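What follows are several structures.
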Structure 1
Amino acid sequence: MVSRDGLFNAKLQSGESFSYTFTQNGTFNLVDDQYNDMDGTVYVVSVNETAK
């Protein structure tokens, strides 16, 4: 998994896992450099914002 804005670049093999803690709100686009159709987006909002 690679973040398009350079936050992380994790090369995973079968059976491996990866975690990342987002520290800012925002929209983060991800791409899997092994599989072209495995792109995704993560939307991060703080708990306080979701309670409004």
Structure 2
Amino acid sequence: MTFDEMMVVSKEVSLILFFILFLGVIGWAYWPGHRTRFENEGKKILEEEDNN
């Protein structure tokens, strides 16, 4: 395997890995069990702004 072939393979593998990571982060963020946590954190930020 030449250096150019190795570069192509490494770029393709890294693209696939980052895409899987991206889908994992999106899936985690939109998981139904996390909804209440995100709503509570959003309300907490708004309440802190009101107190200042």
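Here are the numbers for the structure shown:
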read-out	value
Answer label among 1, 2 for the case where helix-only ellipticity at 222 nm (-39500 (n - 2.57) for each DSSP H run of 4 or more, over all residues; to 500), calculated from the coordinates, equals -1000	1
Ranking 1, 2 by distance in nm of label points 7 Å out along Cα→Cβ at positions 7 and 39, the structure that comes out highest	2
Given 40, 19, 17 for Cα extents along the principal axes in Å, calculated: source structure among 1, 2	1
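Only the coordinates and a few stated rules stand behind these numbers; no lab work does. On a predicted model such as this, the values are computed, not experimentally measured, just so you know. Cβ atoms are built from the backbone, for glycine too; each structure is taken alone.
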